[in-house]
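Structures for review follow.
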Structure P
Amino acid sequence: MGLVLTPDGRPAPGVTVVVATTAAESRSDAEGAFQLDVEEGRTVRLEAHHSDIGFASAQVRAPAVGVTLQLQPRAGLEIRVLAEGRPLPEAAITVQQRGGEGAFFHADRTTGTTGILRFLGLPTGTLSVEALLPMTGARASLVVETREAEVTPVTLLLPAVGVVRGTVVTRAGAPVAGAFVGVEEAEGLPAQTGEDGSFELKGLPTGREFRLIARTPELSLDVPVSARAGQTGVRLVVRDRALYRGRVVGPSGAPLPAFSIDGRAFKAEDGRFATPLDARDGQLEVRVAAPGMLTRTIRVGPTLSELGDIGLQPAPRIDGMVRLAGGQPVPGAVVTAGPDTTRSGPNGAFALPIGEPPAAGTPVFVHAAQGDLAGSAEVTFGTSAEIVLAAEAPVRVRVFGADGRPARGRGVQLAGPRTYAWTTDADGTAGGRTLAGDYRVSTDAQPSRVWFVRLPTSELVLGGPVGSATLEVSLDAPVEALWVEKGAVGAPAPSERPGPHGEGQLLFGVKRVARFEGLSPGTWTVVAVRRGKAVLRTVQVPGATRLAL
């Protein structure tokens, strides 16, 4: 039992008090009093926070009475949330501490009519700030630095998104509860149907059409359905999924006890599986993966339900070392190359099997991270990867609009090992510090385009003339997604998220012609996805180049 007080010693009503690391919480009454039930003899940390007043904490041993939690403003943020340049009310704000205890702070109210929320009682140092509009699922986040007794201004730019509403039913018209609903070719907030089969699919960018998906472990979408943000009354009909059986074995014929089928994990000592799968265009395509093994894709007719033994071979390996700039080895670093991951050992060494190796001679991009440090290297098989971890490095971003002029006051978001969001100055530039790694970069100056970049680099140019090459792609029919990726690459898996794995650019909803600017001269692969099927073309781009696809 105890009291919550304001910084000047007055009772603070309506303040949430929690027991750190548990779900126990209380709220102070009109006199500032609170009471929490805690196991007798247990030592706990109490935390009180109110975004308009401040934060307080105390270490106590139960039972305890007369505990005083006096709120202090500490560091603060003045958060401004905009959407399409206008203030956005009713946005929920969450702040997470980076490093330290990694504490979460939730604002006690949403943004007002001015789109502004003042948030006090935060720790100093690096914080991740997120704004979410629950009604549509629009969200944005950025990383900021706070200082004691200072209120730091922050601007978050939420993208223009909308909601698709509808129902999922069986062929007989019965509602399907608990079905997963999403989109094939873009990001959004996945939904789950209610007892009446209804769903709300939030977070979809406006202005283009999306192909919807709906499934349960036993049911899948019967016929393709497309919809736009803002559409209601969408009806998704599902049918029984065909069941397929088989056994996954290693090179000696011994069963593999852990594996995945089209991304679904299985554990079976005898290597056997039985799972529903969906055929496409009269053919079943199944991706089979296991730790340390080459990923294998098998193709069979949809009527063959017994797949038999599926043999996998050992994957080639990337060996290397993770170090600091001073040469000290880094144990326990997370090392990744695409979907493959491992950790460095006590001496900083690692061995990373690559389940889907690139073409011979093509380098593999390997990334390593630990805490606030990250590094990367490109390495070919047969050579050792030396990865040096470093802190965030500065980068400058120049943003151009579709008209080729510098884009002033526009939002830029980088999503990768961390997420960063900035706003361009009068000359169309923005910048900050970022960790090394692969990033998806977007800007509301060109909302239908996504850039894929590899950091660190001193400057990024979005829409401007980086390099001397351009590629104009003409299409004989509209596509859901179209992208270019540096080098010669293979076809994406049907379940993969659209876009390059490395350097490149991605466009959604292209009807007839697309233009990719700022490409470095050399070999590029063009990938078009139409109704879930990918068409590829590898082309040399020495300068201004045109391609019909």
Structure Q
Amino acid sequence: MLLVSVCSLLLLAAQPAVQSAPQRGGILRVALRAEPKTLNPVTAVDAPSRDVLRRLHADLISIDRRSQQTVPSLASSWTVSGNRYTLQLRPGLRFSDGAPFGAADVVFSFAVYQDEKLGAPQRDLLTIDGKPIVVRQTGPLTVEFTLPAPYAAAERLFDSVAMLPRHQLETAWKSGKLRDAWPLTASPSSVAGLGPFRLKQYRPGEAVVLERNPYYWKRSGGETLPYLDGLEFKVLPDEDLQLARFVAGDLDLLSRPSAKAAEFLRAQPGVEFSDLGSSLEYNFLCLNLTPGNPKLKWFGQVAFRQALSRAVDREAMVKLAYRGHATALWGHVSPGNKLWFRTGMPQPARSIAAAREQLRAAGFTWSNEGSLLDAAGSPVAFSILVSASSAERQQMATLLQDDWKALGIAVTVAPAEFRSVLDRVLKTRQFDTCLLGLGGMGDADPNPEMGVWRSSGAMHLWNPGQQQPSLPWEAELDRLMSAQMVTVNHAARKRLYDQVQQIVAREQPMIFLVSPNVLVAQRRVGNFRPAVLDHPALWNVEELYLRPDTKR
């Protein structure tokens, strides 16, 4: 979702004041750029849903977002014998509705995530060498996991696999209705988790409100956590409105504000602003390679995709869209990922002339008016689907439009509400190209992205959920990703993943653009320790508190 720190913390503002003793009470208010799609961790793939769900649920073993090492969570300890992992659960744990949590809930949770019919994004991570992990209860608080093959970084696979309440969801699962469980409109009493907060209220288009989980298990210095009474996620798609609310005191922190907002935030009195350096996120343009797509006659040609990439002015994106708070990319692993970044990755300079020559060699020509024509004489034109809530990606889309106009391509930028973008990409497949971001979802290890790079994966965005890989290079990606998953030796595993990066950069089913820096800003929040991995500001939300003079 690495065992080493991938970025050092660079404070661009004055050092924060000495922390006071943690205080209890108050509601921490944070912004969401888009409305969540669901409260169901089995189906959630969008960032707003994950941001909320990580505060409602807990996993067996967690990755500390600062040290990036595995730490006990719901499991107090574990032992390893070959490919068998035995986890001992903490005694006395309860879900947020008061029901006890035990080994039976763990077995149930993994059965749900591994259910092929549900297509949970975690399923690819829990399938090793084509076989599922075998989960068996050996005691009320003891669970045994037998892996079908050696698994690199096996302890890390337990992170971000939320444990589910069997007493609430088993009936829905057995009746085939689990995908519909826990919509945003669900009754708060019907949603139970093991995280620091529980659902209190959903106000459509406005906010998701959480309240303190009275059964939460974590302690600090003998005190129960969390310190806060609640957490309010305000849906504010417009960043100018977010900034106005933040300055007015209606928001307490901003996670990943735009680079445009950086100078403004640094100038605000009482604001602690941090630039944590290069993130693990990669922004890219995904081409729709689904069979039957009429644009496949162009997109299906690697020379066409490479020509598009060669014409992109990535440095302009860094400068204009991110005000220098980003890094140009030619592959999906950012330089901030020190352990997995492939050094020596080709970084060809932008060249319109070289791009035009590639197109000419592939059989494209130009009309007298300068429009690009395919071999059949048809003009080349397509659209870029982009989230209306991301100013940076909209600006990048406009820059791509200009770059490809120089090739004679008529490109239309199509902004849409974020949930509509996801629906069109993940469900209906009604798009030509789409500008998105992935990566850094909790771990820098390659394994959490199995669903992106394997052809059968639900997040294999250019052509997801294939029964068999449709192209030879996709079959090779499948082989390499499966091989690195079971390769324990890091050097050997790194060589395999370097090949993955090489193939993806060569075939260009996604045209990689930039990796934005991680920016955070807060005022009035104690125990604030931002991190590069997701969520930068809320990963330790149970420890956060409002300083005494500002507690609401």
Item to complete: For distance in nm of label points 7 Å out along Cα→Cβ at positions 30 and 478, find whichever of P, Q sits highest and give me its label.
Response: P
Worksheet item: Once FRET efficiency 1/(1 + (r/R0)^6) of positions 134 and 182 (r between Cβ atoms, R0 = 25 Å, to 0.05) is calculated for every structure in P, Q, which label goes with the largest value?
Response: P
Discussion item. Quick check: 13.2 is what I get for mean count of other Cβ atoms within 10 Å over residues 62-69, calculated from one of P, Q. Which structure matches?
Written reply: P
Worksheet, complete the sentence: Value 26.3, 77 of Rg and Dmax of the Cα atoms in Å was derived from the coordinates of, among P, Q, structure P
Practice prompt. Figure out for me which of the structures P, Q the number -7000 belongs to, where helix-only ellipticity at 222 nm (-39500 (n - 2.57) for each DSSP H run of 4 or more, over all residues; to 500) was derived from the coordinates.
Written response: Q
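None of the figures in this text is laboratory data; all of them are computed from the coordinates on show. Source: prediction; values computed, not measured. Cβ atoms are built from the backbone, for glycine too; each structure is taken alone.
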